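Structures are listed in the sections that come next.
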Structure I
């Protein structure tokens with residue numbers, strides 16, 4: 001079981017189902033599946049939410065709903081509130097990236113709530129006071145308000161990244177050997193001379209540029225094999241053209 005499985009996204013007093021649906025989509029992108037609504041105040045029905053969730057309607061349909069904030073987080077070992085405002089009870093805020101390792105560590109022991117407040121007012125002071133940790137997403141001071149679903153996405157992304165579950169693609173072919181690179185340069189020098197791209201008096205200078213190109217661009221054995229093939233084919237074509245002329 002992953003620590004992400006113990007993360008609960010708790011939306012407090014949410015007004016618009018579209019934000020809930022978009023939050024579900026963000027959660028699905030980042031491998032977080034548990035959604036809790038505390039005292040939801042949906043003003044526009046659930047059709048928009050279903051449209052915005054796209055392929056994450058399973059998360060929305062499996063949501064838990066509670067009448068109060070306290071009930072929604074009662075079973076959690078930690079309650080992480082999000083806030084854009086300063087003031088009382090809010091001095092110990094950290095960014096999602098700073099808190100992510102600690103949140104995941106706590107999630108190994110039990111459920112952890114990541115709490116997002118109302119679209120118009122955020123979390124109330126009494127709700128913030130009940131949080132064990134506080135998150136503030138870094139933004140430009142000129143405009144600090146973030147859309148609810150965007151805040152969910154940013155926070156879930158930092159947790160997903162910190163969990164180390166993503167593995168970027170890697171080069172399958174091993175690095176090219178130095179001997180292969182040297183042979184590549186020799187073949188290209190011969191080919192460039194043969195096709196008249198450069199003369200003998202220019203060869204040393206031009207090959208310095210070719211070496212720089214190869215050093216930046218040829219990283220694998222497959223890369224070098226392709227470039228060697230180009231050189232061999234160009235030499236064959238040049239020899240064939242010479243024979244035809246003669």
Structure II
């Protein structure tokens with residue numbers, strides 16, 4: 001529930017469209033809804049601008065289904081990350097409009113069909129192996145109301161591929177760079193654009209990549225100004241921050 005929803009509720013009480021007791025019941029759930037195994041933050045959008053997102057890893061299929069079932073009553077767009085296909089099929093039983101991205105492992109439900117931003121977020125990936133993180137970022141950015149442009153497989157091993165797409169990258173309001181191995185792409189892009197760059201290290205790489213640690217450290221030590229870094233494989237976190245910047 002956001003500030004507009006609260007105002008509408010008070011107006012409905014004023015116009016006698018809803019009784020005081022019913023309004024009180026709604027207000028009682030304003031801070032959060034306790035489902036026993038989870039407490040749904042109903043004030044998240046009011047505080048930070050976006051409703052709560054469901055992180056599915058570690059949850060059971062039934063827990064994810066029950067959380068979505070409650071969140072559907074709030075009529076907000078819904079995003080679930082790190083979701084399995086089994087979770088999606090369970091959600092599909094209660095919401096026909098649910099969509100699943102098997103590569104990004106996201107479930108999205110659009111209840112508010114608001115127009116996307118005119119400015120866009122560019123999501124740039126070093127290799128095809130980074131696509132799961134790219135897709136998580138893209139789905140997140142889109143459900144939060146942003147236009148997205150993907151620039152795929154333009155890593156430094158064939159840097160001419162990057163130069164061929166520079167017009168798209170430079171036209172973005174904010175750039176997300178997704179790279180594994182040594183994570184060099186973030187520094188290269190950071191030295192070519194005048195927009196904020198959010199770097200996402202991925203766990204793609206051989207043994208000395210240490211599951212993304214080498215890419216993380218490279219990005220943290222970037223010599224390019226304007227590069228910030230999120231956690232390994234955290235496409236969601238990168239897209240959330242990019243959305244906030246894109247909507248400033």
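Nothing in this text is a laboratory measurement; each read-out follows from the coordinates by a stated rule. Worth saying up front: this structure is predicted, and the values here are computed from it rather than measured. Cβ atoms are built from the backbone, for glycine too; each structure is taken alone.
Comparing relative contact order in percent (Cα under 8 Å, 6 or more apart) across structures I, II, which is largest?
On the way: I: 20; II: 13.
Going through I, II one by one, relative contact order in percent (Cα under 8 Å, 6 or more apart) peaks for structure I.
Taking Cα extents along the principal axes in Å from the coordinates of each of I, II, which one would give 93, 40, 39?
On the way: I: 93, 40, 39; II: 65, 35, 29.
The read-out comes from structure I.
Here Rg/Rh (Cα atoms, Kirkwood Rh), for residues 156-203 alone has been calculated and equals 1.46, so which of I, II was it run on?
Details: I: 1.46; II: 0.94.
It traces back to I.
From which structure (I, II) was distance in nm of label points 7 Å out along Cα→Cβ at positions 4 and 164 calculated, if the value obtained is 1.5?
On the way: I: 1.5; II: 4.2.
Comparing all candidates, it corresponds to I.
If helix-only ellipticity at 222 nm (-39500 (n - 2.57) for each DSSP H run of 4 or more, over all residues; to 500) comes out at -10500 when worked out from the coordinates, which of I, II was used?
II
Between structures I, II, where is percent of Cα pairs over 14 Å apart, for residues 92-131 alone highest? Could you put the intermediate results ahead of the total?
Details: I: 58; II: 68.
Comparing I, II, the top value of percent of Cα pairs over 14 Å apart, for residues 92-131 alone belongs to II.
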